[in-house]
Structure P
Amino acid sequence: MEPKRTGLYDIHVKLGAKMVEFAGFLMPIQYTSMIEEHRKVRESVGVFDVSHMGEIEIRGPKALELVNYLTINDASKLQVNQAQYTAMCYPDGGIVDDLICYRQEDRYLLVVNASNTEKDYQWILEHQIEGVEIENISERITQLAVQGKNAEPTLQKLTTIDLSAIKFYWFVEGELAGVPMIISRTGYTGEPGFELYFDRKYSEDVWNKVFEAGKEFDIAPIGLGARDTLRLEKKYCLYGNDIDETTNPLEAGLGWITKLQKGDFIGRGALLKIKEEGIKRKLVGFVVEGRVIPRHHYPILVEGKEVGHVTSGCYSPILEKNIGLGYVAVEHAGIGNKIVINARGREVPAEIVKTPFV
């Protein structure tokens, strides 16, 4: 099947981006260098095309009932124009996906991972109840993430909305760059910034205006490569690496979004049992000694015995060290513990550290 293109594909090509297929889309992995782009976001402002992400609307009188049954966080606590990080689980506690739930005036918007959009949509449809409409609007939406300390002064030039009044994990619906959109104080970088959701037909127009407004801050386009290293420095989970159907939210360090007391939801029984019995393994962060980058699935050893595996790893441009995440048997998961990464037969020492890394 031919990979899809976002509404900004032509711009990425014109900018000389290295394009790769990701989650069924042709996406920019980098424009200049991942390290340069990573630092740009940490030090000033960068723009990501994340239009490959999925958007699913849930409407109707029983929308909240369905959202709360599908997700592990408590959507009943959301006020209008508030968002929350949450996840959907299978009955055994394994993770269907992690997502952001936005409460709009008359609907809920679930923003899901690109590679899971169709799977998530089918999962939600399987649990549809009377009095609820479900619609996958992903094809119509362009999503831009404008991230970094200069994101706000850049975007403020393009709107009369007071962006400084939008708190973390809140949003407004209004005009920016002359286009109606959701302006959300969220992101996947750990830096201050916004995510913008708007009609795909305005893709290039909004992109160009944002870049014009950000000129004084030397604004730059950022690829998916730096998005991954930025999120890893903050220990944000990536679906398909750090979390998936074989992992549960409690061992992944997502107990803080798992509201076991809110009432029934899919996976609650299994998660209660896991909590009662105690988790057997834990997602930890570690720093590697030397130049080897820890890769997904590399075994983690203690005294020659396998006690877990790596889920994500990269070179951290801020720490200037190689870092990683991995599941480790809970008795070996303490901060300061020494572990060994088996990198294709080569044994590399590492140490479990407090996260986020940066």
Structure Q
Amino acid sequence: MKRAVPENLNAHPSVFAVEDRYEIITPFGVSAVVWVKVGDKKYYDDSNGILKSGNYVHKVAVPMCDLDKAGEYTLCYRKMIDRKPYFPESEEPVELSYKFKPVTGDRINIYHISDAHNFEEEPISAGSYFGEALDLLVLNGDIPNHSGDIANFNSIYRIASGLTEGTRPVVFSRGNHDTRGIYGESFGEYTPNNHGVPYYTFTLGSLWGLVLDCGEDKTDDHAEYGYTTCFHEFRLRETEFIKEVIEKREYEGKKHKVVICHVPFCYIQKPPFDIEQDLYREWTRMIGESIKPEIMLFGHTHRNGIFYPGGELDSYGLQSSVAIVGGQPDFEKKTYEGCAITLSEKEPEIVFTKNC
């Protein structure tokens, strides 16, 4: 039986993997101060010592090794009654305990969702393929339809809640629609990222991953953006980050390696989407020559497919990687098709599944 979402929460917590920590993020329906207990250690959602209660989404960072070892955590909160400058009033603390299953072993079941565009029930149904055998959920961009309405962000956490119930790790990447709207500029306050930066690495057991972010899909001077973007400079900074990742070589010795990005940067799209060809060629070369990922996970195209080196998605040279595009919504038929992936000693097993 599914665990009901507790009172005052809009979804169960989501445990996102970022670098060497988990960011436990919970959307609330009430004003509250929030902390998380792992063993006898408390971790707070604070701003320089001040417990936050102004945002409805609460983010608490926990060391990955501590939660993996404990195998459980407790979400704690106090509902605020009146946050006065002196003697604020709040209710008694509430504690909600969650078991947690870290990624272990060399056989890993991953479900990949992109481009849900505020669909919730449909990707949850499609993503239930592995059931309790799910090891990792990947939410790869455009989960909300846009960032013009803060309520859209609930879809991220409702999908993760429906599939993991706070008990499995999740990896998140930003999509190009996530950049659109006034809340796009504060997107990092409501979603996992590496201290404000949406590209990062992670390690989950035998799996090492690199999350990249292409930003928008047209040039910065395109009329659709109304002079509100500077993604070329953003990508130049990201290029330096990829170089640093390769220099550190933290992926060496890992059984499985994955690259996750919403936009498939490894192939040239039709105008006006044929941007950054020199830069994306360099990304593909560096990743292929040095990291050599087993799989690369993309979204953005609203279609599903498996693409091998030399195939349709290989404009720059994928080398040994299998590129998977997974995330196909049909807004008229109310259907969604995502992608189930099993990594093991053999070739990746890939199944596209649709909601019933």
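Any read-out appearing in this document is the output of simple, stated calculations on the displayed coordinates, not a laboratory observation. These numbers were taken from a predicted model, which means no experiment stands behind them. Cβ atoms are built from the backbone, for glycine too; each structure is taken alone.
At a glance:
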{"read-out": "Comparison of P, Q - label where Kirkwood radius over Cα pairs in Å, for residues 68-187 alone is highest", "value": "Q"}
{"read-out": "Read-out distance in nm of label points 7 Å out along Cα→Cβ at positions 60 and 76, computed value 2.0, structure in P, Q", "value": "P"}
{"read-out": "Structure with the greatest value (metric mean count of other Cβ atoms within 10 Å over residues 140-147, set P, Q)", "value": "Q"}
{"read-out": "Which of P, Q leads on FRET efficiency 1/(1 + (r/R0)^6) of positions 132 and 276 (r between Cβ atoms, R0 = 41 Å, to 0.05), largest value", "value": "P"}
